[in-house]
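Computed from the coordinates by the stated procedures, all read-outs in this text should not be read as laboratory data. These numbers were taken from a predicted model, which means no experiment stands behind them. Cβ atoms are built from the backbone, for glycine too; each structure is taken alone.
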Structure I
């Protein structure tokens, strides 16, 4: 996210080629992608780099992902929960299967913001042991990519196992917005601070492995609550907010 240097972009693309990573997505890069330095350092990852989609926001980039893993050198907020180590990442992925998942890296100077880390369901801490507290971007990608590439394969699922589709991140985000607006409509935040509540709420939601069916059930419950009390399923837009989720969520039914 917001990558500052074309050399790092090129080196990350090269690493993707080394580690059989075929899906590279860029979010608001601060440097030119198709430039001499990026092409020079990408080597056999050049085609992947030049064809990488560029997104404006993290939400847009991971909208189709059922699991989002954030990376950080330091834990800066208690609401983020307990981070895992690179060695623990393969097991964490196996425990929360998703058809599509994302590993998110921040930029060279600041890493991921706290707000961006709130949007991740798993946090990996890249701890250092010297005077410098953070790794270079390409080094961080190499550490986690290698940990995944050399991990033991997950044990096969039993024959009678029925795999349920993990809800994409976009779907979960819409549910959380709908839930928060419903609470606001029921005046929950008259005595509770939404600013303090929301990070804890996100952490609670992120701990769970949500399927699409789970999200649809909860959406339906919230819709019915709103309908029974207010005569309509979508909560009114809070003051200063944007449009409600009228057309943004799963089918609400009658």
Structure II
């Protein structure tokens, strides 16, 4: 009985622990995430929330996510409070929540190959040296690092993965750079008993998921598909990087 009580208390303690998150790349996706966590903070576990698969996942509610660090290179964002940075140009995500000040200032990150030739015409780098990323992650006791780097940022992604490993954090790779699926990185994270999730994310109802559903429909209806293609029309900075075909290879 005593053992069962201890287990219950330990389980409750785990469920009540908040998730401390660092964001790399304070762009449109980060804006939606930060706004969404604030907007849905009072949602009930039984509610059906558009765009949210689980209000409560494994004992963690949406409001249990705390943003404790943010990293970018854009001079419009570095040094600003995260709540202000998510609304800065060139971000153009619809503003659906008034996020209060977080007390988290956007730190100066490492650029590497993050800014392509077309994106560089819009995004101007903040002055100064790269901040101590490992130190920031450790000092703020970050649990999970979420990477929203621009498309094609392969060298930058690998650099940030190394910083994350050294700091002892989990890593979520939200862009199409092969990290989570690579045995090399899987082994590195497994050795430190750290989770790694990826690679890439999809829009809620974008071209990719719509294309996938349509192709499945054709198969279900007995149609043989020889080949398909999709045309992407986008209105954010990711599509500027995607104009560089070599970044997609």
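Largest in FRET efficiency 1/(1 + (r/R0)^6) of positions 80 and 192 (r between Cβ atoms, R0 = 35 Å, to 0.05) among the labelled structures I, II is structure I. Here the criterion is distance in nm of label points 7 Å out along Cα→Cβ at positions 104 and 120, and among I, II the highest value is seen for II. Computing distance in nm of label points 7 Å out along Cα→Cβ at positions 24 and 48 across structures I, II gives 0.6 for structure I. From I, II, which structure was helix-only ellipticity at 222 nm (-39500 (n - 2.57) for each DSSP H run of 4 or more, over all residues; to 500) = -12000 calculated on? The read-out was computed on structure I. With semi-axes √(5λ) of the Cα gyration tensor in Å derived from the coordinates and found to be 35, 21, 18, which of I, II does the value describe? Clearly, the read-out refers to I.
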